[in-house]
Structure I
Amino acid sequence: MFVSHYLEFESHVTGGISESVAHQRKMLRKQGITYTTDPDLNADVLHCNVMGPRSVYYAKKADIPVVAHTHVTAEDFGESFRFTNALARPLRPYLERAYSLADALVCPSEYNQNLIDSYTDRPTRVITNGVDTEKLEGFEDLREEYLQRYDLSPPVVFLVGHVIKRKGLETFVETARALPEVDFAWFGPIDRELKGRSTKKLIDESPSNCTFTGFIEDIRGAFAAGDIFFFPTYEENEGIALLEAMAAGKPPVVRDIETFSWLTDGEDAVKTDSDSEFVEAIRQLQDDEERERLGENARERSEPYHLDAVAPAYESLYEEVCQ
């Protein structure tokens, strides 16, 4: 099996899509599947991760099976960076045509699959982006270093990822304001030049107990310093950082959206839509025993998402589309 595993705009794509592609390629290597990152139509399968214009061109031209990942949706695109809201509306008809070119579509979650079913009637399959536990190895040893670096006092409420409004920026800031005795830290790129005025205002006027670290070289530092993973996002296709936090044994507090329907409130996560309940949940998780209980349940719940468990799904998919 030889796969053309192509990511258009690879040098510019960051965040969850970039992480997912890295995970996929690691899983292909685990399965002994040979691949190229070039759009090679002499391969057995063309697997496109972002259906940009070059990917659409090759998908139309291909005489081989085409697999497309549905990382990008119009719903997930809004409230991200400057101008993305304006682009979200015309993006949907474009993606409807682009995804219709594939022989099979890979969806990172059941929520994403249900959404994509309204875009096209092409066959879909849910394969999680997964969590690379090897990337997290040794994070515990970095705890004191990162607590001191950002002047944080545990238990620390934290989030990992690009600082964007869609991920619940305002809720994160206002929850920190309501809990001045608790340290909050958002680990991830800020990219101020790409942000609108309201986003920059939320960051600049955040309370003193709310830290925005910007990009950090070793992401293990975030999971070392953080104790409660607070993810009040409004829209998510899956959420790799959530899976990473759970694998690290950090109890998640999340917005109760369809994407997180696989989590059980009070067992492996706390789920709510109410800002006041977010505050109360974080207060309750200041208790060491409750935080440990929920964190251990979250760690166990993440195990089916480990790359070793997910990798065989890609081999099965490629064999199926090649029949």
Structure II
Amino acid sequence: MSAPAVTIARHKPKKRRARRDWRGWIFVGPFMFFFILVFIAPLIYAIFLSLYQPQMVWGMSQGEKFVGLENYIALFHDPNFWSGVRGVALFLLIQVPIMLGISLFLALALDSGRLWGTKFFRISVFLPYAIPSVVATLMWGFLYGTRYGVIGSVNRTFGWSIDFFSADLIWIGIGNIVTWGYIGYNMLILYSTLKTIPHTLYEAAIIDGANEFDIVRAIKLPTLRRSLMIAVVFSIIGTFQLFNEPNVMQQMANNVITSHFTPNFYAFHLAFEAHSPNYSAALAIVMGVITVAVAYVVQLWGARGEKK
């Protein structure tokens, strides 16, 4: 008689759930807290504020009422707003290429190794960026003065009538201040990229008979493409945020720099002088969208150029 079969139940070992490691949040947490506090929360509040208008009763404010998109609709029919946008757009198309072109030339000159005193040259070109824009504008404003500045002395000496506070030259004067202040910053971005190129590429190119121009065209400029795109995006953002220079120079050219000279200047005027914070918030949101859209289009254009 055979022995009864004994079945042994085999239990599969339970998989232990991996514990989440929260140690990373110790490093990321403080940044996320302040990012939400100083960026996300004000942005949400600005969007909320732009959907309301003050409710006036007998000329006095009695709280706010929800108006939906009325502030945005009014903004798109506001000629002052579009005048400021056209001004900074034209400024962007002219000033940014000039500034980046000079920065590119200086970066290539530094990287060539043919300049004497490159460290002093690099520091001296970057030094204007360390000067606050308000101080730089005041300094250049005194130089532009037709009665007391260098321009006034030049006019009296040669019998000219150059006036950077006039409607014809005010944007040139502001462009000169911005260019002078940011050439060194963009130059360092480009120069640091050039220093990453291996010298063996240069040696191989020279062996193949390439001259300095060929090296710049075939090696240096393709390497600088991404850095140039970053500089262009930063310049676009900075141009649409133009405020300090017109604000300081308004006291010197109050007949030319109006309250809607730039979109940011117009937003400041609406919020703190015209007592229209809701309309100002709508303007700020629209300018933020325009800035992001333009920067994104430029970035896509740069990425498409890399693929070709």
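We did not get these values from a lab; they are worked out from the coordinates using the rules stated. Quantities reported herein were computed from a predicted structural model and do not represent experimental measurements. Cβ atoms are built from the backbone, for glycine too; each structure is taken alone.
Assorted remarks:
- Computed -11500 for helix-only ellipticity at 222 nm (-39500 (n - 2.57) for each DSSP H run of 4 or more, over all residues; to 500) - originating structure among I, II: I
- When percent of Cα pairs over 19 Å apart, for residues 176-279 alone is computed across structures I, II, the figure 50 traces back to I.
- Each of I, II could give log10 I(q)/I(0) by the Debye sum over Cα atoms at q = 0.14 Å⁻¹, but the derived value -1.11 comes from I.
- Calculating FRET efficiency 1/(1 + (r/R0)^6) of positions 112 and 184 (r between Cβ atoms, R0 = 25 Å, to 0.05) for structures I, II picks out II as the one with the greatest value.
- Top of I, II by distance in nm of label points 7 Å out along Cα→Cβ at positions 248 and 264, largest first: I
- Test item: distance in nm of label points 7 Å out along Cα→Cβ at positions 40 and 296 calculated as 2.0, pick one of I, II: II
- Top of I, II by relative contact order in percent (Cα under 8 Å, 6 or more apart), largest first: II
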